[in-house]
1. Computing percent of Cα pairs over 11 Å apart, for residues 49-88 alone gives 64 for which of I, II, III?
2. If you work out volume of the Cα convex hull per residue in Å³ for I, II, III, which one comes out largest?
3. Which structure, out of I, II, III, was percent of Cα pairs over 12 Å apart, for residues 65-104 alone derived from, given a value of 69?
Structure I
């Protein structure tokens, strides 16, 4: 929506119903600051990430500074400040995975999808991130696609795995 009060092309008149859902979550949590993690988690579920607009709502309603909210979001790898694809791919670069070749797995994913870490494919289907440890060291090297874990990988396996999500 532009500054001169033009209506949004989608017909929503500039109102995002997801903001109402965030407000409802905050209300259900009785405006309790100690519920920040839960509220952020639910906000992430609503949007797929935690946009600035939602951070402002949480800050205002809970009386928590934007800096504190940002600090929590950036501390926990579960939270994202950027939209993710329908299928979020995370390749572990923790010590066990790295030693067993996860960098070459990551490079293969990047090559196949044509994106770099932190990016989303043009169609919005895939996003890619590099993580430190996902706690599956015995399966190293490991990647996840959403909640699905793929272990004992080598680059030759990546194409077939990604094909399942096409």
Structure II
């Protein structure tokens, strides 16, 4: 048990939030920000570090990330100044960014945050997009809730 405690202590001392994107890493900038094979013109905005790993597991995204550190929440008292929004606007306005993808949850707070960010980013002239919401791969229509079906109908696209 002693080696595990030492490893946890070592990690707690070394791991920090990247000053650029907010990802956790032992280096600053983080390994994802240092990666030369990533597209600087594409920023994917997520709420938490775990969301980055979920998107990385999914596969094809090779842009940059931006971790907000949460979502706006009136009930929990989370305001824009509590999140890494100013740094996102700074990154998006620095030049070279073509698109910002808002990969936030389909909750009220996630969608409120996405709407707020879209308004903040609109004057910068970058494309602001959101993840689609709707029918999951392998999902049976008769087993889905009304909100998911409604979102799927609203997000439809030509085949």
Structure III
């Protein structure tokens, strides 16, 4: 997220990109819910260069953003942490407490999530217990299924690193 200020003026200049994704996250009741598409973006960013996901933003037809806000950001954050620590949902939790922030922009609350790039040993980061079908990569402003060959090579690289690590007694 190239704009470091958390203001309405900053948001007018932001657009979804390689390292930034906005999600409405309103949920059925409008109070806020982690969207299922969050996990594709988390996987994609973790497997590429990392990035920032902001929940509570609406992308308009001209690709500009407006703050919709989350009425219950605490509920959304609880849902996030519960899923991050569920290996059936996501293969690895890359986040720390400092990675998730509730911000107030224009009087409305949003949730900013800084997703780091996964280490070679942690990749591929995948969702729903499906390494081949649940691994994503980020290309420009969208998330795409990773090519199965990329997934196999990445798994093999992580396994080689694990073998080397254990041989060195570290």
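Bear in mind these aren't lab numbers, they're just calculated from the coordinates by the rules spelled out. On a predicted model such as this, the values are computed, not experimentally measured, just so you know.
1. Structure of origin is I.
2. Values: I: 143; II: 184; III: 122.
If we compare volume of the Cα convex hull per residue in Å³ over I, II, III, the biggest value is for II.
3. Among I, II, III, the structure yielding 69 for percent of Cα pairs over 12 Å apart, for residues 65-104 alone is I.
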